[in-house]
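Structures given as structure tokens follow.
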Structure P
Amino acid sequence: MLRDDDPLFPNWDQDATAVDDHYDGQDPRTVVGELASNAETLADRFDGLSATDWARKGRRGDGASFTIDSIARYMIHDPIHHLWDVTAGSG
């Protein structure tokens with residue numbers, strides 16, 4: 001989205017990914033470590049964005065639009081669900 005104007009991204013089925021990647025069988029400690037490491041990398045990338053970068057747009061395969069700001073909010077929210085998926089089977 002920083003390189004191209006309004007790029008089109010393929011759809012991603014998060015439910016199918018959870019099944020295909022066996023989220024329910026993953027080790028929660030490993031997942032937390034991976035999420036933390038990737039969050040640091042992502043935070044560094046976000047830290048380097050300009051005010052105008054946050055408004056840059058992209059589209060999903062179904063045509064729905066989003067901005068770097070809105071996808072960033074989603075990226076903060078979605079790992080909570082992933083942690084729920086991996087801990088639900090470990091109780």
Structure Q
Amino acid sequence: MFRDKISIDETIEYLDSLFVADPRAMRAMLRTLTVCNNALAEHPTAQAWTWGEDASIGLMGIINGMFGVDGDGRGAIAYCLDEAGELVGFMRTPSA
């Protein structure tokens with residue numbers, strides 16, 4: 001069954017379920033950034049990283065782009081890291 005709509009909270013629940021199923025794969029995907037062109041880097045909602053003339057985007061940048069951005073340009077979903085910098089789950093950003 002396809003879904004026409006999904007909420008931020010449902011997306012977080014889905015991402016958490018993927019993390020529980022395979023933490024190593026999810027950590028690797030979130031660490032992977034792909035070089036992108038200026039059109040994608042300057043997209044109004046996608047979350048790309050730009051430094052100098054180079055830009056990259058990752059999984060969370062694409063997912064967050066579907067939900068828009070807040071006044072500071074942040075996406076609705078953040079990933080949570082433990083003290084060692086390892087992924088432990090997902091949450092709404094404070095402004096979402």
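Work out which structure the value 1.24 belongs to, where Cα Rg over 2.2 N^0.38 Å was derived from one of P, Q. Answer by label: P. Tell me which structure, out of P, Q, gives 46 once relative contact order in percent (Cα under 8 Å, 6 or more apart) is calculated. It was calculated from structure P. Starting from the value 6, 19, 15, 18, 14, 12, 11, 4, 0: which structure in P, Q was P(r) over Cα pairs in 5 Å bins from 0, in percent, for residues 15-54 alone calculated from? Among P, Q, the structure yielding 6, 19, 15, 18, 14, 12, 11, 4, 0 for P(r) over Cα pairs in 5 Å bins from 0, in percent, for residues 15-54 alone is P. Starting from the value 0.75: which structure in P, Q was FRET efficiency 1/(1 + (r/R0)^6) of positions 23 and 47 (r between Cβ atoms, R0 = 35 Å, to 0.05) calculated from? Here the read-out was taken from P.
With mean count of other Cβ atoms within 10 Å over residues 7-14 computed per structure, which member of P, Q shows the largest figure? Of structures P, Q, the maximum of mean count of other Cβ atoms within 10 Å over residues 7-14 occurs in Q.
If you line up P, Q by FRET efficiency 1/(1 + (r/R0)^6) of positions 63 and 79 (r between Cβ atoms, R0 = 30 Å, to 0.05), the top spot, with the largest value, goes to Q. I have -10500 for helix-only ellipticity at 222 nm (-39500 (n - 2.57) for each DSSP H run of 4 or more, over all residues; to 500), calculated from one of the structures P, Q. Which structure is it? Among P, Q, the structure yielding -10500 for helix-only ellipticity at 222 nm (-39500 (n - 2.57) for each DSSP H run of 4 or more, over all residues; to 500) is Q.
Bear in mind these aren't lab numbers, they're just calculated from the coordinates by the rules spelled out. What you see is a predicted model; the values in this text were computed from it and never measured. Cβ atoms are built from the backbone, for glycine too; each structure is taken alone.
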